[in-house]
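Every read-out reported here was derived from the displayed coordinates using simple, explicitly stated rules and does not represent laboratory data. Note that this is a predicted model, so its numbers are computed, not measured. Cβ atoms are built from the backbone, for glycine too; each structure is taken alone.
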Structure 1
Amino acid sequence: MIGTAVFKTLLAALVLAFVTTAGVAAASTPPHDYIVLNYHDITATGQHTPPFDRVGVSEAHFADQLDWLAREGYHPISVQNLVDAAAGKSQLPEKAVLLTFDDGYESFYTRAYPLLKKHNFPAVAAIIGTWINGEAKPDVPGYKPVMTWAQVRELDKSGLVEIASHTYGLHNAIPSNPQGGKEAAVTTRRYDAATGRYETDAEYRTRIATGMQKSAAFLKRELGHPVRVMVWPYGEYNAIAVADAAKAGMPITMALADGKNALPNLSVIDRLILTDDPGIGQFSDIVETQRAARVQRVVHVDLDYIYDADPAQTHRNLSALVDRIRDMGVSTVYLQAYSDPDGDGNADAVYFPNRHLPMRADLFAYAATQLKTRAGVKVYAWMPMMAYKAKLPADWYVQEWHDGKAGPSQHIYTRLSPFNPKARAWVGDIYEDLAVHAIFDGVLFHDDGILSDYEDVSPAALAYGHKHWGLPTDFDKLHATPAMRLAWAKHKSEYLAEFTDELTARVRVYRPYIKTARNIYSRPILQTDAEEWYAQSLPVFLKHYDYVGIEAMPEMENATDADAWLKQLVIDVAKQPDGLAKSVFELQTVDWKTKQPVAMPVLLGQIELLKKAGAINLGYYPDNPYRDQPKLSDMKREFAVQVQP
């Protein structure tokens, strides 16, 4: 396993590898951003009826897109332009765009290349070794011929096309879990059904290192020179693979993610994938916005509701859930990765292999993949920050001041203290193990990340506060005035967020592209001095996370006027820079005091109220697929968004 320190070392090595390749230091003037577009097959005609290859773009639309780029002042660039600009030898033009084509289909040579020559637009063509050598067939619907070596050599000598590796034999999915699921070979620990074991760390590292060397060697052998670009199959990569690609002579790599790229870093370049044969209207929107303004519709899913001791029943439950999520038309699922059968918010076990906690079932990775591939949603792993039930030393846990002395916290959450280095490392191990064994899009940190105005008074916490924040170690002095209590709370708010940054860093060794979200209670937003009682702050959350999950639950908060309460919550969030854009307002579908579902007219009314008040991103918890709560037909109408890949 790799810790944060090793991750930073790997990244430093990658930067050094690139600087060595470039030969000179980066430019002192700020370079322009650039975007990268990703194509696959260029088809003779548009494909609009299933089954079809969603990443196929018709020749007519592709021609229109090149015309539009030229007309709108975009400047297609080459990989060499990027290398020179990153090295400070030149500067990218404004509205720079790089065109890339994956998989090495014959259509690139017969349809795309003539149009590129017409416009004198450079491009990157990524070749798969086993496909061009006839060892494996393209893994897309129908037969799609790939280029010959003679065609690839002609492109390579043209001066217009950069040939890249799309790996030799890693553009496939390998067994990844006991349910028979398969995941991207580059980032998956192979599961052996015969032995019931996963690939070890050493075995995985050997396979990837060997694979990168082979992925560079096959092109060098056929082209007569090294290639410098690795294009990751399915966009899946990690720090280990990136480092091994650099060692194999490919320090520039390309993934799949929306957004612009900034120089000088070329170790992983994000690309906007083009799907569903977009016309000019859709294409221009993708290029101009990079899909940055996507509306979030989020469903919290308890995996405890899906798990059954009978694996066949678990499979049926999961299949029904996936169908429901797909039909609802939401964008994102916050999927529980831990087990909490008694509902107290503490993790008793987890749903993935790990080194510290019981594994209730090896289910999270399979469920996440089913939701991603069949329902087309983003999946965030919903995990506790600190609330874990385990047989660990007492001094690892948060301590509370009560009855005139420090003792175990009386809160329902049994929280490990982030001030204890061993506890921090223990939690980090669990997050790292999650990242090793599952593919997901983000992490949602649970609402257990709180410390009251009487917590944490463990010796480690008090010593840290005194050394780093200049606070007294005597509780009476620490708690003497409102100003002192609030100062203590603000330090703790930032400290807890920095703790999640550390957890995120450990995840990103294996899943570098993940987004982050964290749940926050509503009271610290509506009443700013309530930070003293929670150690939670909306400005701190907005600074540290991609999204903030606001518990917009008036019934839970005993609001006498739910509508007025929700409106005020939106108003207060809107006061913060990016407050509305980065916040997900999470409604409750169950009144936990009465244990009854919130009536659908009430829930739908709250959804409509939040929209009118200016809320952009909405979510709800919990989802009960067995009782159709909330009602699917209503949610399809009032909650759905247009899902984009």
Structure 2
Amino acid sequence: MSAVLDNHLQQLTPLGQRLVWVIAGLALSAAPHFGHVAIWTMLLAAAATALRMTIEIKRWPLPPKAVNTGFAFAALVGVLLSYRTLNGIDAGTSLLLVMAGMKLLETRTPRDLTVVVFLSYFALFAAFLYNQEMMLLPYMLFTAGLLTMTLMRIHQTEPMPIREAAGTTAKMFLQALPLAALLFVFFPRLPGQFWAVPAREKALTGLSEEMTPGDVSELSLSSAIAFRVRFEGEPPPPRERYWRGPVMHLFDGRRWRHAGAAYSPQEVAASGSSYRYRISLEPQRYNWIFALDMATRWDRARAYRAEDFQLYARQEQIAVLTSYDLESSPTYVTTSELRPDLRRLDTYIPRNRNPRTLELARQMRESAGSDEAFIQSVLTKFGSEEFYYTLQPPALNVNAVDDFLFNTKRGFCEHFASAFTVMARSVGIPARVVTGYQGGEFNSMGGYFIVRQSDAHAWSEVWLEGRGWQRIDPTAAIAPERIERGLDAAISAEEDVPGRVLRQSALFSKIRMAWDAANTFWNNQVVEFGEDQQRWLLEKFNIKDPRWEYLGVGLILGLLGFFLILSAYLAWKFKPRSRDPVAHVYEQLCRKLAKLGVPRQPHEGPNDYVTRAAQARPELATQLAEVRAVYVGLRYGPTPLPTQLSRLKFLVNQLEA
């Protein structure tokens, strides 16, 4: 295929051939930015590229410098108007792409093409500021290799064959690997965003600050990963894998809303087993840390806990893959008293909404006789009557809870949690809805749990005097298999659940888990390789206190070692070949004859030269005839003898210069 491509390129001028490679590299470098930068910048760069190629094919003159300058200035103004700045990832990348396109319109020499290639390198690696997924790595390596091949072909008098250029590039990449590994390990890791570039907000799916009937069931259709968890030791059983997220306090009769993140010193005491684990959160719009309910220990410098026990990161949002080390106790006791303002907040319900639900709750509370008995009677009602757990609940009217309890009786976890919380509040029991995730899929290849958006869940919490906040999950009453075995087991086989058939395939599950394990290794060991990981790795090399000065010395020594090894290799590879002793004697002969007035002409071979020298200096004809005979025997004879070389040296030494 490379030969076919070379043949097609031969039809262009030498500059045109190089231009094709430069344009291909620029296009591949710009492709990862599609969807991130303003579309007009991509179109402008593409138009400039097409125009430059047309000029080359049609042999048109290049635009005047004044025209190019005007276009470049207009592009600069356009970027400034689009982003209101020239700083930042989006604006900087857009400017880089349009300037690369403008530069193509003035390419006349290999130097101009080289500038475009280096702009392409910058554009390519800027893609890592948007996305660090492992799937991007092969593409980046291929494009970087193509750009390197292009540089070599630009600066060759005769264009290097594609196969040779590819082989040379591969060798260069392999030789650079040790240096890259050295810099990766020893270069000091700094806290914060790379080069203080602000993180870019992404449109991500996930839980939000509001919950209306149907929200969680829609989210459960997504297989996107929310986070991964690796436990130290045995993990908790499925019934204890509740991952606490945003807590909903405000209710308007249909919709639940988050009330904010006020700090509170409330304490939680573990009353049973505790679990230590590391959670790796995927990027999200908020700064929520999903923790196993209930978190008892965390890094207080990086996170804080609100008054409703939700954990928050101290930055504005978790915009990149981020890990936290936590400890939780699924069996816990809240030791603080309920403040009056929180009691009012968590007992409020709109009096003009869902009247049938309010009346039913009051009747059940009178019959129950206590709050605990009332709670149990509500759960019994959900479990014994014809309520159905479904991913396709019908739409509800303005009195959503009434409609669900008395008419449709079909809902997902948020329907049951909302109805239970409203019934508890209507009889004076402080209650709130907790959203988060429940369960998780164990990846045996990686030794960690994967929690997906399809594991999204909602449950209730109630305040009981003397016991504090207690988790109540109505879903466990209507569909206990959802808690023990996951969503697929809880939803009827007649109901369509996206991806269920594939999840039930053993082969597909193994492939999926292997791929996720590889991605997790990449994320943990490469993307998230920060100060803590660097410290741990350096301690393995017996560097106990990896301070800046130690890292600097280690980096310098490592670089010196690398370049010494590289220099030794290059010295060995390009060392002068051992000289041919016969050729050495012949060169000595040429020098002596030149001093005698008979210098060798560039076109003369040994036989012709010695013959001409004998004619020019008859007094040396006999000696030179023997020299010629011995030399021919050594150079072309079947089995030259060592004595012949000694004789040749003797004869040449006897010549008088």
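Source structure of the calculated read-out (distance in nm of label points 7 Å out along Cα→Cβ at positions 163 and 603, 5.7) within 1, 2: 1.
Just checking, which of 1, 2 has the largest value of mean count of other Cβ atoms within 10 Å over residues 379-386?
Going through 1, 2 one by one, mean count of other Cβ atoms within 10 Å over residues 379-386 peaks for structure 1.
Determine which structure produced the value 49, 25, 16 for semi-axes √(5λ) of the Cα gyration tensor in Å, for residues 59-322 alone, calculated from the coordinates; the candidates are 1, 2. Checking each candidate, the match is 2.
One of 1, 2 was used to compute helix-only ellipticity at 222 nm (-39500 (n - 2.57) for each DSSP H run of 4 or more, over all residues; to 500), and the result was -11500. Which label is that?
Structure of origin is 1.
The maximum of FRET efficiency 1/(1 + (r/R0)^6) of positions 83 and 563 (r between Cβ atoms, R0 = 41 Å, to 0.05) over structures 1, 2, that is, the highest value, falls on 2. From 1, 2, which structure was semi-axes √(5λ) of the Cα gyration tensor in Å = 78, 30, 22 calculated on? So the calculation was done on 2.
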